[in-house]
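The numbers here are math on the coordinates, done by the rules we state, and not lab data. Model, not experiment: these values are computed from the prediction. Cβ atoms are built from the backbone, for glycine too; each structure is taken alone.
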Structure 1
Amino acid sequence: MTARLIVNADDFGLSESVNRGIIRAHREGIVTSASLMACGAAFDHAVELARQNPHLGIGVHLTLTQEAPVCEADTVPTLAPDGQRFPREIFDLVRRYRAGQLDANEISSELGEQVQRVVDTGLRITHFDGHQHVHVLPDVLAIVRELGVRHGIDAVRCPAEPMRLGSPFRMVQLWALRRFCELSDWSGWQRPDSFVGFLSGGKLDVGAALRSLPAAGTTELMCHPGEADPESEYARWGYAWQRELDGLTNPAHRELLASRGIELVDFTALKRR
């Protein structure tokens, strides 16, 4: 089996600085795919850039945290408990999910509107994934599957990264993420053979990630490139957007992949294996 790599940039549409970084990482580097946030403040800017770069695979970055819903907030009150935005952190959403405080019909309506907004752009949609991986919650993934059938989208991220050493906090998060992946029903989905990028999310060492890739199968590498923007409201995340951009555009990293015989692809390659 040959080795293939999907390099997917998350948060396309979050801000114009992130959008510009993603496009640079695609044009000048190894990014092959990006996940578009329907509720991102810079959604329209991202769509225009995507149209100018038709070889960039486009996924839907399903979102139920941090941002404002696409639906009117008062129509999805269990998803936007403050009447304006989704819960700020995934922990709050998961707590409400486990307590049965999220309405399934509201989730279906909101995610359906997010997908429709991306579909309406006319862009080629290659896959689904989730902001803070919200799509792996079992009940949410079942809704996403219905949306996939409706729109003919059958590829999805499965972020079950192998356990390895990292920060204790991030390792606990990874353990929980893997557990939700185990509980979810992935039947009917096309998905990569492996996933990398959660443990170092927002602070990816591109070279180290590429050197540790499996020698066979299709791997998804999640990344977060962007232009430095210290004034951004998202600076509080502590993401190293510019450092990831620099790593993804480093010519030595493309040469490393070539030397290992690893082919760069997007999610549409899953249909060809």
Structure 2
Amino acid sequence: MRRADRRRVLVRRALLFGAILVALLMAVLWLQRALLFPRYMVRAHARAGDGVRGLERLWIDTDQGRVEAWFLRGDGASAEAPGPAVLFAHGNGELIEQWPEALEAYRHLGVSVLLPEYRGYGRSAGSPSEDAIRDDFARFYDLLAARPEVDRSRIVLHGRSLGGGAVCTIAARHQPSAMVLQSTFTSVADVAWEKMLVPSFLVRDRFDNLSVVTALDTPILVVHGRRDGVIPFSHAKRLVHAAKHARLVAYDADHNDCPPHWAPFWSEVEAFLRDADVLR
């Protein structure tokens, strides 16, 4: 084979290898968002919200369309007597309408609840990403803090699983009065490496909770199942170790049954909020 022909063959092979590599990288990038945000697996109910007492629906406009949140006023909270509030972020396989009943205990304590949705979930438009969640949750936080029945000096952030990453994006900008991290991770990059050996530089939505928690000077309650098969218990221990003021509550539970019983959990949360001077 002549030298020029060999050169052309090498160039073709290099181009083919480059195309395959690009295709593989694109597949990895697409797959990780499909796994992190499996929004097509959860469907909104046509009559979502029916029967939820005092439900107020809020919407923000984004460049991808409208995004929804639900506001639930805490018992006794009013413009004349503002009370504490919690912004709650749910897991990646859930919707906001699945949480009002479980979070009713907050309202009984006089704590108002804001449930923001992720883009592309439920009735909300767009596609979810870390950047989109950071921007949307910052706007929802501002709406919550501006409400007359909310004491903006007593806003709590509570995130479950992926929601821990969502509330940490807020905590990086606004130090909360207290934070509850339930079954969440140190970072998505850590989970991707531990579970699938995906190197850190390929992770698009990192949600680096560990860095946020390390910088915070606020009380944090970390709740985790010792048998969590999705996010290992070691993540909870690392978060507690990194935080300045954190306490770990561990349950004999997996990922989706943590806490196994809600009554002891709410007793822990109430005591934590009283210690943090959120409940007075």
FRET efficiency 1/(1 + (r/R0)^6) of positions 78 and 262 (r between Cβ atoms, R0 = 35 Å, to 0.05), calculated, reads 0.80; among 1, 2 the input was structure 2
Where does the value 1.9 come from, among 1, 2, when distance in nm of label points 7 Å out along Cα→Cβ at positions 126 and 158 is the thing being computed? 1
Out of 1, 2, which has the highest value for distance in nm of label points 7 Å out along Cα→Cβ at positions 86 and 134? 2
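Give the label, chosen from 1, 2, of the structure having the highest value of Cα Rg over 2.2 N^0.38 Å, for residues 38-189 alone.
Between 1, 2, the highest calculated value is found for 1.
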Given 14 as the derived value for relative contact order in percent (Cα under 8 Å, 6 or more apart), which of the supplied structures 1, 2 does it correspond to? 2
Calculated from one of 1, 2, mean projected area of the Cα convex hull in nm² reads 17.9, and the structure in question is 2
